[in-house]
1. Can you say which of P, Q, R returns -25000 when helix-only ellipticity at 222 nm (-39500 (n - 2.57) for each DSSP H run of 4 or more, over all residues; to 500) is computed?
2. Which structure, out of P, Q, R, was Kirkwood radius over Cα pairs in Å derived from, given a value of 18.2?
3. For the read-out relative contact order in percent (Cα under 8 Å, 6 or more apart), a value of 20 was computed from one structure; give its label from P, Q, R.
4. For the read-out FRET efficiency 1/(1 + (r/R0)^6) of positions 68 and 92 (r between Cβ atoms, R0 = 25 Å, to 0.05), a value of 0.90 was computed from one structure; give its label from P, Q, R.
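The numbers here are math on the coordinates, done by the rules we state, and not lab data. Note that the coordinates shown come from a computational prediction; the quantities given were computed from them, not determined experimentally. Cβ atoms are built from the backbone, for glycine too; each structure is taken alone.
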Structure P
Amino acid sequence: MALVTCHFFSDVLQVSTAMTVLLPQATRSQIGLSGVADDAPPPVLYLLHGLSDDETIWTRRTSIERYAAEKGLAVVMPRGGRSFYADEVHGGAYWTHLTQELPELVSSFFRVSTRREDTFVAGLSMGGYGALKWALREPGRFAAAASLSGALDIVSDQGLRSVVPQVWGGGPPGTGDDLLGLVAAADPAALPALSVACGTEDFLHAANLRWLDAARARGIDVRTDVDRAGDHDWGYWDATIQDVLDWLPIRGR
């Protein structure tokens, strides 16, 4: 597995930013890690961080490199700031950066698949919110999307919105940022496979259940893991991301 720290300029954000990228590498003599790769461009997972973190956090707090190596999976971990992956009212256009600029840059910098059936998105907390928002707003882009301890009901959660007034200017999020509204308007047949996981001790557990109720009311099938003990912490996310990678419909695996 190759680990790439990529610093680049974003025309959308109008600032230098960064992403951490894992790329599959087939190896024969490396001890303790079996890499998988073939001649085709590898499938890619966009893996989003939470509110207090950055593009390095998944590699620092979990063994994502080791887990992805076994799947032959490229992983792109962008820097999202505290943006909730939205175009901020008083800040950067992070939604436009994530959904338009970043995939174009990734495909120009790295040899990864651009096919829908090879493209996935996941994230934790703020990143879980961002992953489902991306999948619900652009379902034709992904084969699967997963939220780990996601902030799935930001409209009702005044505490979350008060943390980031630059995103929505102190007012309620717009309809395109409301996951309950997005799922209520979604076409179940058009959506990618969806997965939602949240530990029973997590302060976001009730919000995850509300979102799942809304998805079921719409007739949307969601893989769920919301009955297992777990808190809003890296022990839970390190274990759960392995479940997500096993669930992803990776071709040939």
Structure Q
Amino acid sequence: MMMALPRTPEFRLDKRRALVSGGSRGIGFAAAIALARAGAQVWIIARQTQQLEDAVKSAAAEGLHLTGVALDITDTARVSQTLQTLPDFDILVNSAGLARHQPFLEVSEENFDAVMALNLRATFFLSQQVARRMTLRQIAGSIIHISSQMGHVGGPQRSVYCASKFALEGLTKTMALELGEAGIRVNTLCPTFIDTELSRANLADPDFSRYVLGNIKLKRLGTLEDVMGPVVFLASPASALITGTSLMVDGGWTAT
């Protein structure tokens, strides 16, 4: 008797629309490129107009189309107005983030407020706006928060950053509980230290570099390419039963 073979889930994102905050550089840009290569129509949000234009041009040079949206997502009123001019989205990747590292005893209110305003508050209300549209239009979408391994462990001089990412992990679980009935999946992607322009200044410190590589069990920094596959996976039907959890891309940092 012939057995019916299970069908491999689809990783393609054709006919889907994706919105990526912080999409003009670093992990956000890599996520946008990965989604576009998988067939999605992609809009990227960034505050800096020149960086946004450069990102769009760089993608176009490789035959990929990104639509740039100049927007400061900490301005929730402007976010609401802007989203009304954009189409409905199947995928949201929250990659906009900020880190201001200081010893706990020296953290200023200004730095605390700035990190929380972007990493948590802006992400919360952008997600709320997009999820409302998904629910209204009956879109079984995927929301991906770019969190961090530091949403699961502590780190020196990272009290505020860790606080923002731990909060994001909690938000993810509650969003998954409340939005699951509408078919909307919500997960975090948690990278270790990724080799980007922003991280190289800190990693230039030999002591800090030894600390980082001493905790990454694979003994290498992450690359943007290491994040691209997991983003597509979480956005695609291949992860259809995955919600309310964290995908660790940390080289084993949190394994101990």
Structure R
Amino acid sequence: METTDKTGRPPVPLAEQRRRNLPASAALGWLAAGWRDLWRNPLPSLAYGLLVFAVSLVVIWGLFRLEFDYILFPALAGFMVVGPLMAIGLYQKSRDLEEGRPVGLARMIFVSAESGGQVWYTGAILCLLMLVWMRAAVIIYALFVGLRPFPGLDGVVAMLVSTPEGWGLMLVGTAVGGLFAAFSFAISTFAIPMLLAERTDAFTAMGTSISLTFRNLPVMLAWGAIVLALFLLSLATGLLGLIVIFPLLGHGTWHSYRAIR
């Protein structure tokens, strides 16, 4: 027997509730909304971006200091995995603007999520995923190059573009890294904002994020491409672009959550 809702109509299946049929161009609207949030009381957002930039430099300096420079490229790619967690303060600012509450850097750094510690549990899973990816990258390097010492950044670039092993390493590494990036994007892009704004658990949030992502694939592919392109632009500026680009993407991600959730 078919049930009905309070209006007397059959309830909309959950799968349809999660399909918004948004065009790919809607991702540009999220970016524009993120830009507006960035420049409404911009100092907290820019300070947040500056903090992310400083932490990134410290991590890179530590890799070279400890002679772990051979994992620099996987670590930079892993930044995409943990980025949604690092942006939680930017989601908080967009939420405060939306609800008419005061905005401040302290509220962005010391976030009080509706789901409590579940958001940090999800963050631990993302960090673990990043570590798995970095280990996989080292194994892929060893499979193609063997046990030869890491030739340094200048040497590795020459090796990648001028040897068959280098081309194979780039192709396989890019494919495997893409799978890690796609999975982490699917489980986190809506999970962290959801845990901030709703009282739920980590696995429900991650499962919902995967469902929302794949049921709205065209617009999410467009959003993922925007995120990747702007991150590559940040790399091209020596990460200096993160000061503006990271807050822009963080605020935009909040609007993607509000549009689809």
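1. Working: P: -8500; Q: -12500; R: -25000.
That value comes from structure R.
2. P
3. Matching structure: Q.
4. Values: P: 0.35; Q: 0.90; R: 0.15.
Traced to structure Q.
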